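Please treat every number below as a calculation from the coordinates, not as lab data. Everything numeric in this text was worked out from a predicted model, so none of it was measured. Cβ atoms are built from the backbone, for glycine too; each structure is taken alone.
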Structure I
Amino acid sequence: MAGEGSVEPAVTDKPNQRLAEKVAEQIEKDIISGGWVTGSVLGSASELIERYSVSRAVFREAVRLVEYQQMATMRRGPGGGLVVTEPDPGVVRNAARVYLRHAEVTREQLFEARTALELAGIVQATENLTESGIVLLKDALRVEEKFIEQGVTRGHARNLHRVIAELAENPAITLFVEVLTQLDQEIVQQEWDTGGADSEGQHEAAVESHEAHRAIVAAIIAGDAPLGQYRMRRHLQAIARLL
């Protein structure tokens, strides 16, 4: 580490790399067992090197890994050490979206995964719905309507799906619905762009999507989860038929 002796070369041999990965995994376990308290200090570099019984070079590589994964970062100076950080969900979502692109996920696979998550979200959102949740749903519809009136057809639909996922109060559903919704929208837009879809066609699709959203929200507010699921499934099927 800087200010702690001579600069050592990065870990490149496989045994040391594997050891660094194991240390990074142990750091993650320690963070989780400690309640993942953002801002807390796990220990100084020298303390952690002794705790994990590794060389300084291996520890530096382990720190690089946990910093890349946004679990912790090394803070230097008085009172410094390995500090627990809060992962940025935006970075995680983008990484997952890029991976699925690279893996050449098909529309059919995307539809299956998204449908399962969105339908589960409908049930939980309906069960957890409060007056503040109703306000969020109605606000999302108003914002969406305003976008459509202004001629904005890109990105208008994602907000409502995200709000429903957040109301489900399940971080896994929220994360993956956002990933799949964004990816699905990108694929649809790409097909529109390459296929020469005119602005009028895109506007009509946006209006139909908005009407479907209004019907889904109405079912959730009425406390009718099965109806909300039915309407969500029809909505997603309609999106799939766009291509």
Structure II
Amino acid sequence: MIPMSKIAAHEGPVSGAMVDPHARGLFDADIALALCDPRAPLGGLLSPERAGMGRMVDKRQREFTAGRVAAHRAMAELGYPAQPVLPGADRAPIWPDGLMGSLSHCDSLCICAMGRSRDVQSLGVDVEEDAPLDAELFDAILTPPERNWLDNQPADEMGRLARLLFSAKETAYKAQYPLSRTVLDFESISIELVLETGRYDAIFMHSVGPFATGTRLSGRFVRAQGLILTGITLRRRPGG
């Protein structure tokens, strides 16, 4: 079994400004969304964040910096001052009190989604290049229902749709992790896409933490400017 975090996305040269209007549709209006280009000179790290970079290589430093800059921008959109976002022992971001977020990046784009924790239990966001996934990875990534669905799609779209399935799984993994603290493999979640609406369901194939077998997480996706973006919001129940 291959953990979801072990398969890297292919990355392409797209600017955040070109994608922003499309990305906005991933989330409701109360979710802040900030994008930046990790290739551009970026400053503004807070002292604890600079210390948290440790001995990262240059590429990882750029990704880390872009993620924190995007997070600070999302905080500002919600009316919060910039606060440190440090990696935990499991490398997942530790969000400031009162906030819940999710980060993703490729070579050309970093994206942060953030909401108030009084309203949001968890968020998931992912960005990938809209390029075919290697067919040799299909069996490692796709569940039987996903593979059956993919086999009925146009042959020239199968690789890109497989990458969309991968991105949706990544987003579902990020959304469930703060609640379950469980590292999942690709067989744990199966995706049902509705291409016409830009929506999908992520279905748990077995029980994981608070998620029972068959639980569905509803997500959204967009394909624009050579990128795939996926998002999930898990809301708090009234009185929860």
Structure III
Amino acid sequence: MEQKGGWTIIVNEYGMTIDVLLDLYMSLCDSTTSKKINLTDLGKAIEKQLKSTYEISYDKLCYTTGNIKNGLDYLPTKKYVRPVVKHVQVHIKLHQRIIYHINQKLGNEHLVDVRDANKLIGLYGKVNKIGGTEIYLKETFIPSIIKGLDKNTIPHEFGHSLGLYHVDEPWVWIKSMREQWNIQKMIKNKTNIMYGGGGVYLNDRTSTTITPEQMNIIIENYKLGRLNLG
């Protein structure tokens, strides 16, 4: 059966280590009037920036269960639960191809579509929906993305495609309580990718990081079927 959407997240545990692979199939398209975008260079920038942001490592508190055999006859064994700290290592792998019309996107791909400035007024980019499969980028900002002057737009919009919300918008608690940050948490994580447009800490060059908690949310979103939405 053909996979719907582009993200596959594979989690493997080896003893005290958890390996996470974010695997993405995507197509790149230039839907602008001018057709001057170098999609090859854009693809390279996307891969570099996604790896820089999402390939993180951290320690995660987990719980393990087991049985303790009772040494006396006829008495049942006892179950136990104990906390353990496991090391998480995240990798990202991209499979990219260039297409010439959005209708050429395959069902197992995400779409990154560059659009004319008048199609995205007031925006750098947008995703069709949280957890969605289509990302639209404004033509005006593509040179800055390719040159590495804008390191936020790509990981930010892909963050939305991975089911993340803005951390500094008050209504977010309705959708995801863990993603509505108080001022103390925002100060601690000034370089996070998921500040909304115009946010105090949003910076094209430095807003490039995610937290372990956000990565855990991404993995949960995949397991719960909240990603790869049309």
Between structures I, II, III, where is distance in nm of label points 7 Å out along Cα→Cβ at positions 57 and 145 highest?
-> I
Here helix-only ellipticity at 222 nm (-39500 (n - 2.57) for each DSSP H run of 4 or more, over all residues; to 500) has been calculated and equals -6000, so which of I, II, III was it run on?
-> III
The value 0.97 for Cα Rg over 2.2 N^0.38 Å, derived from one of I, II, III, belongs to structure II
